[in-house]
Structure 1
C-alpha cells in the first residue's frame, strides 16, 4: 500500500511558525493561529494513530504542535502584558512612551 501524506501536516507546521512570529501583534493573531494548529495537530495525530504505516509527514505535525504550544504561551504572556499596560497607564501613556522612544531614536 502506498503511503500518503497526513492531512494538513504542512498547514500545521506553517500555523505553528506563524503563531510564534505573530505573537507580538497584541497576542491575538498568534493565539488564534496557535490554537488552530493545536486542534488540527490533535486530529492528525488521531488519524495517524489509527494506521501509522499508511501516512507520512508525522514529523511536521509534531514540530508544528510544539511550535504552536510555544506560540500560544508567548502570545498569552504578551497579551497579559498589553492588558496590564492599558490598565495601568492607559492608551495615552503608551502613546507618550512611543513618541519619546521615536524622538530618542531620531537624535
Structure 2
C-alpha cells in the first residue's frame, strides 16, 4: 500500500495501527520519504549495541526508536482527537492544505 508522504509530516501526532505498539500514539520525529517510513517518539524501541565513543565512552546497549512503515500509522486530528484519513484542500492562494476527513479541521499549523 502506497501512502503519500505529504500526508504525514514531522511534528504530527500519529497512532500506530499494527505491530507491538498498536493503539499507542506518539509524535513524528523524522520522515523518510524514499523508504516510506517514519520515526515516532518513544515507539518501536529497539536495543542497539554500541561501541565506546566520545559521546558514549562506556558503550553498551542503548534503546533507540526504529522506523515504522507509513502504512501502519494514521494521523490523529488535533480537533476531534481521533485517528483520521487526511485529505487535501486547495486554498484561495493556490496552496494546498491538509484537512481531517472526519471533522474537516485543518491539520496544518499555519
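Some values worked out for this structure:
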{"item": "Source structure (of 1, 2) for relative contact order in percent (Cα under 8 Å, 6 or more apart), computed value 21", "result": "2"}
{"item": "Structure from which -27000 was derived, helix-only ellipticity at 222 nm (-39500 (n - 2.57) for each DSSP H run of 4 or more, over all residues; to 500), options 1, 2", "result": "1"}
{"item": "Which of 1, 2 yields 1.27 [Cα Rg over 2.2 N^0.38 Å, calculated]", "result": "2"}
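Rule-based calculations on the coordinates, nothing more; no lab input. Predicted model, so just to flag it, every value in this text is computed and none were measured.
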